[in-house]
1. To test your reading of the models, identify which of I, II gives 2.2 for distance in nm of label points 7 Å out along Cα→Cβ at positions 27 and 235 when calculated.
2. One of I, II was used to compute Rg and Dmax of the Cα atoms in Å, and the answer was 18.4, 59. Which one was it?
3. When mean count of other Cβ atoms within 10 Å over residues 35-42 is calculated, the result is 24.1; to which of the structures I, II does this value belong?
4. Once FRET efficiency 1/(1 + (r/R0)^6) of positions 163 and 227 (r between Cβ atoms, R0 = 30 Å, to 0.05) is calculated for all of I, II, which comes out largest?
5. Quick check on the output: -25000 is helix-only ellipticity at 222 nm (-39500 (n - 2.57) for each DSSP H run of 4 or more, over all residues; to 500), derived from one of I, II. Which one produced it?
6. I, II: which one has mean count of other Cβ atoms within 10 Å over residues 43-50, as calculated, at 15.2?
7. Give the label, chosen from I, II, of the structure having the highest value of relative contact order in percent (Cα under 8 Å, 6 or more apart).
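The numbers here are math on the coordinates, done by the rules we state, and not lab data. Being a predicted model, the structure only gives us computed values, none of them experimental. Cβ atoms are built from the backbone, for glycine too; each structure is taken alone.
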Structure I
Amino acid sequence: MTFLKRLFNLHQGEEKKEKVIENILSNISFRGANLWILACAILIASIGLNVNSTAVIIGAMLISPLMGPIVGAGFALATYDFDLLKKTGQSLLIATVVSLIVSFIYFYISPFKDVQSELLARTSPTIYDVLIAFVGGLVGAISITRQDRGNPIPGVAIATALMPPLCTAGFGLATGNISYFLGAFYLYSINCFFIGIATFLIIKYLKYTPKNTGNEALNKRLRIVITTLIIIIVTPVCIWHIIF
């Protein structure tokens, strides 16, 4: 048992907590350059979906800075930093709205309205999308707490695809297809939520100091809220999976 604990010890090679917090805080804001990069990445992803190019879509996912506020939200929940949670929520809302607007404009003016396979794949979430988002989120959260981050982050950005569903939702709005919009936005919500939950669990496990210490009642309420949200978000996917 001791051998296994040493083998899976996440504290080995851990970055200083102050440095991790600094890195997380620096990536949550969507202003200036970050917003321009996001808009350009969304445009590239929309074109990739339009021409059914997997390579272009992957390139856009690697450019996208969308992971920042989602990881920040998971960190804020784990440390009871509700001011930070408010900031990350605002940043994610701005990023989401800008992404929808850019993709809507592109697909609205694009003469090509055919539904390609890459686009169609983002309209029907499955239980596997939940698992991919959660496990990918775990990898991402572990990586940002390491001294040597290595190569996982680009892979996480690709595996837990955030931009293609958003672009597909923009396509649904531009073409008036509400079912495409709802399915794609639901997939985007699944990815955001479970990446955040995975980050929450890793930060809790690594024992980052909470902002409001010793508040067991708050901790209990938070567990209830998170459990309820997990049930609400996963239930439609499970029902769809069972029926079809």
Structure II
Amino acid sequence: MTTFLDLHTPGSPLLMPNPWDAGSAKLMASLGFQALATTSSGFAATLGRLDGNVTREEAIAHSRAIVEAVGVPVSADLENGFDDDPSGVAETVRAARDVGLAGCSIEDWSGSEIYERAHATERVAAAAEAAGSAFVLTARAENHIHDRDDLDDTIARLQAFQEAGADVLYAPGLTDIEDIRRVVSSVDRPVNVLALPTAPPVAQLAEAGVARISIGGGFAYVAMGAVVEASRELREDGTYGFWQTAGTGAKAWRDANR
């Protein structure tokens, strides 16, 4: 049987979009994606909040809803594990495993600062122990989305996370292909890349040996952007051209529920 981890093939990256609710998850699965991941920012937006303002209980319940909506593996964005302490991170991972998730990611960002490397590694080790063998733990080094463009430190962190038991490694914010190649060549675990606007295209990331590509809140914000454009058209132009996009969505939703 193919497992979630088996889908991570360096050079043939798993394209893993990030739904923000059960409906978007069902739609994305129907479009042929082999696995999905939750998005902390997209989910927070559904609650009328900014990223970083969701509780552990809310994130776990949300993850359960996504898992129950689809038949493909789901990984959860669980931010920093909702605890600074390794024991609290382990508790979060056990809760994630218990709702049927195939994996989760844990960050080395507290919400206000990057954890000291040794402490961050202890947190990954605790998460790995709680995860067990059938649950894919992704360890995230957050330097580059928090204005710390220190690639040497990022690589050292990812190498430490690998030794602590992480299954997948992830440094969101990297967009330079040479930096990405250096990360991939410095570790012995599959590497995830966040598809930011300035990131290299999928083919180039594949050539660099990337094993997984995710989009974070990208699709959630695409949906919001479509609502903004439709609202402006209705309010400012008094026309209904947005129904063309709505028609595409309505058909896709009907197809997803057949």
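1. It must be structure II, since only it matches.
2. This figure was derived from II.
3. The correct label is II.
4. Evaluating FRET efficiency 1/(1 + (r/R0)^6) of positions 163 and 227 (r between Cβ atoms, R0 = 30 Å, to 0.05) on every structure, the highest lands on I.
5. Corresponding structure: I.
6. Answer for the origin of the read-out: II.
7. That would be structure I.
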